[in-house]
Structure I
Amino acid sequence: MTNEFALPPALEKGDKVAVLATSSGVQNFPEVIDIGVDRLEERFGLDVVVFDNARRDTEYLYNHQEEKAEDLMRAFEDPEIKGVVAVTGGDEQIRMLKHLQPERLKENPTRFYGISDNTCLHTYLYNLGIQSFYGGQILDDLLAEGEIGEYIYSYLEKAFFEDELGKLESSQNFTDEYFDLFQDEITDDREAFKSPDWEYWNFDGQNVEGRLFGGCFSVIKDLLMADKLPNEEKLEGSILALETSEENPSTIEVKRWLINMGETGFLQKFSAILVARPMREPLHGEKTLGEKEEYHEKQIQTIKDQIKRYCPDTPVVFNMDFGHTHPKIPLNLGAKIKIDPGKEEINSQ
């Protein structure tokens, strides 16, 4: 493993990008891939190669982890493919990691985009010293429209074609509703809400800098249990990004995850933590607006309580635009982050 980090070369208009199923599939919703491909081609001017596995069903993908790993390595090794875009997240990607051959990825660094269960791949690449982007997958980012879509696409322009994201800024509005994939024609008609301000908490006025690591909270917990996280030397002094997924974990679950991270010493390694605004409603459930707001407040307080318990000097920025809500910034994992609490600014360099 290495402590040096390589940012794969930026894409150029006309470059080939591969669309892969790196976790679960969307076979029942073929229009999802079609819309995503159109956006990559028409909005960003990229030449899209859709691998066969992108249209496989989830059961097949979960039963063929070695095949998924091989597709990913082939995409990285193909000199014409400059980026890999995940179809969606899912579950069980951790089972794929043992089939990856690190030298095939390390010798062919390629920009990778995805969230959720793709935290496993981001962590694997982080261990190899390859930067990647936590965002930009087909479902849901490339289905977004309107103001929310434009916010996502403005940052994706940088994640695709530039060497740094620069200043990270809050969106004006957000949604934590789900796409209705059962429509005759998929459109972005989700309700939007005013975005909460980013909250700079527990800072002493000093700037904080570090390399960014993180992703989906529950997946990081699983990687911790499986002993697949980067070693202490690689994480010491870095900045941790955490977001809770559409599983909408209870405050008790979040508390337990943080206790595990604190008791193992993982939580104490970081110079700062970035926390995304949460999905306030489960995928298969319904809450009133009041219940959503209460859930959000309780989650923030739960995180604060455990930070005070395990690493009371660690500063945190809450309500950031990444993770499972929309819009989102495709965070550059492995890049250096600078937080200026006085100006309330965050820069990704």
Structure II
Amino acid sequence: MTDDCNFNCTYCYQKKGKKYLDVNTAKKAIDFFFPFLAREISINFYGGEPLLAFTGIKDIVNHIQAKNRNGKKTIHYSISTNGSLLDDEVLQFLNRNKFSVLLSFDGFAQEISKKKGSFAHSVSVMEKLIASPDIVPETNSVFTAETVGYLSRSAGFIMERGVPTVNLSFSSVLPWDKSALLRLREELTSLRKLCLSFYRETGTIPVANFRKSSSQRVFGCYAGKDRMDLSPDGELWGCCLFFDYFKDTKDSRAHLKYSFGSLESFIENHEQVYLEILENYSDLRMEFFFTPHHLCAQCDEMMDCAVCPVDAALGSSFIGKIPEWVCRIRRISREERNCFHEDLKSINPRDKRKAPSRYYS
């Protein structure tokens, strides 16, 4: 919706701007893509801070609803927000349209990495989201090498308040040294024990990082394959992260490699352009990624690893090149997740209490 934001997070990789998506461009994109969409789809609103463009979001949702008046498609809406602009009007709109809301909230690191004085308001917003019957709330907490010591206490604080899905992310913009990685291990071990107790009480696993995927396959980036992104300047990308990463690049070849071009030009030449650009996205798979010391294809843990190629590039300046500290963060996270599931085996199902609310899944 916009590359503008009213926060200035210390770990943010996005370059701020003042671009706002033209609503008429968005409507034109909806009209063009609608016949190609699956029976069940997700429409996601991102920023910057997307609620800076709340009026535009309302117009776009109304246009989609009118387009789908016969109800042939099941449409899920979601938004990622820092919550600072989430007033009663916004809350009612999100609830009425059954939005999933990803609240960016860093727990007890909030006023260090995000905005001083924002902790209390974010907690209030989180509680309002949980209390809204038709909103599906999630949180995402980002930790850096400097704030990782707040991880377990922050995650515990959030899940105890009833958030059904608690996501933990680790900034890859700046390096993590050995002491930070050691602290990460300690924090995840503490959180693992806390989650085990929580599971005994509720039978649920709110921390998404500790949930285990049933599928074992080589990770491939889904950008362009089952998703498209319309950026604030009216350009199409396979994913919003590519717009963020390339928007100010001086490497025109790299930009052209992943951009599907303007919406106008894409509509005119989509049959040719889509396949040409999609081929570049198709190479973004774990077996083609690498660290400074080895190819990911040589790693025994590759089948259980997933690294966003753009996220890796934020620390390495090369798509698909994974900084060594990012590799270590992923390994520590996997090991603690696997230990958690080993711990689960020791719990007698009869010991689990019934989940206390509809929010846990």
Structure III
Amino acid sequence: MSFSIIKKGALPDSEFEIEGEIKADVVKGFREEALKNISSDLKIDGFRPGHIPEKVVVDRFGEVAILEEAGRLALEKHYGDIITDAKISPLGAPAVTITKVAPGEAFGFKIKTAVMPEVKLPDYKKISKEVMSEKDELELKDEEIDTVIKDLQKQVAHNDYHIAHPNDNSHDHGELELPEVNEEFIKKFGTFENIDAFKNRIRESLKAEKENKARDVKRLKTMDKIIEKAEIKMPKMLVDSELNKMVSELGSNVAQMGLNIETYLKHVNKTIEQLREEWTADAEKRAKTQLILNQIGIAEKLEPNQDDVKKEVEHIMNAYKDADKSRATIYVETMLLNEEVWKLLEAQK
């Protein structure tokens, strides 16, 4: 085995700690990747980033720093196996402490993670029935379809203007003449037999959008009621894990807008610590939601379809070549199990 568990045991507040080691030869196998990671951001005249000789990197950072990075990579790779061997089901991201780094010796670590706390559920089926039996307002008016078509006309008019005037970078073009909704117009949005078929497609899309929104509203209302009546001893580590996810999500959203997190924080006049404090209640709610879904899944003996799990994991591994398969599997199983629980709750009408 690539690792050994020296000690393991439960801690207060639904936490669990594992102390162990990864064999020296296993860590050595990650040395090349560690060197590449460390040198990727290093700028030295005469060398391209990521292509700096090993001796230069060792002289700059030291052997221990390289071993530490190699050990971290090895631990990340074998994390899923370590958790399986310890026979626990962790919740959220673990806190990892490195306990020993030395040339030729095993890499020592401690993993502290939240595990499933005691969750006392209310009558979730009764609560679900009360919410799910409420009538949805799904009436679709002709005016809504007309509004969508008008927006599409404006979009086409805007695009046509820029094709005709490629050097005009202004945003104010006044009132552009809208194109007629005819056979030529609808071809821009797909293959339709006629204009009525085009309008029907819009109708179907709007209807599906309303149904999804109504579903999400009911799910939120149902979970709020279950959380209100549930008894949960919430591990702090689990709330911290959710806060970390929220910060990461913010970073991704900001990057999509072409900004960095520092610029965004300056714009809103906040620090990460202030945001985490403001988000704590939401993070606790997110954590409780997942705990409740997990517990209902256990109580109802629900399991995700393993063929679907396999297919989704393969999709993730193909898209992200360096992803850890064990973690990807845990993530997919959780998401698919959540959906199975919601199907059960939504059936309580």
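When helix-only ellipticity at 222 nm (-39500 (n - 2.57) for each DSSP H run of 4 or more, over all residues; to 500) is calculated, the result is -20000; to which of the structures I, II, III does this value belong?
Values: I: -9000; II: -13000; III: -20000.
Attributed to the structure labelled III.
State the single structure among I, II, III that was used to calculate Rg and Dmax of the Cα atoms in Å, giving 26.9, 76.
Details: I: 18.8, 53; II: 20.8, 61; III: 26.9, 76.
Going label by label, the one that fits is III.
Supply the structure label, taken from I, II, III, corresponding to mean projected area of the Cα convex hull in nm², for residues 130-209 alone with the calculated value 7.8.
The correct label is III.
All of the numbers you see were taken from the coordinates with simple rules; none came from a lab. Values in this document were obtained by computation on a predicted structure and should not be read as measured data.
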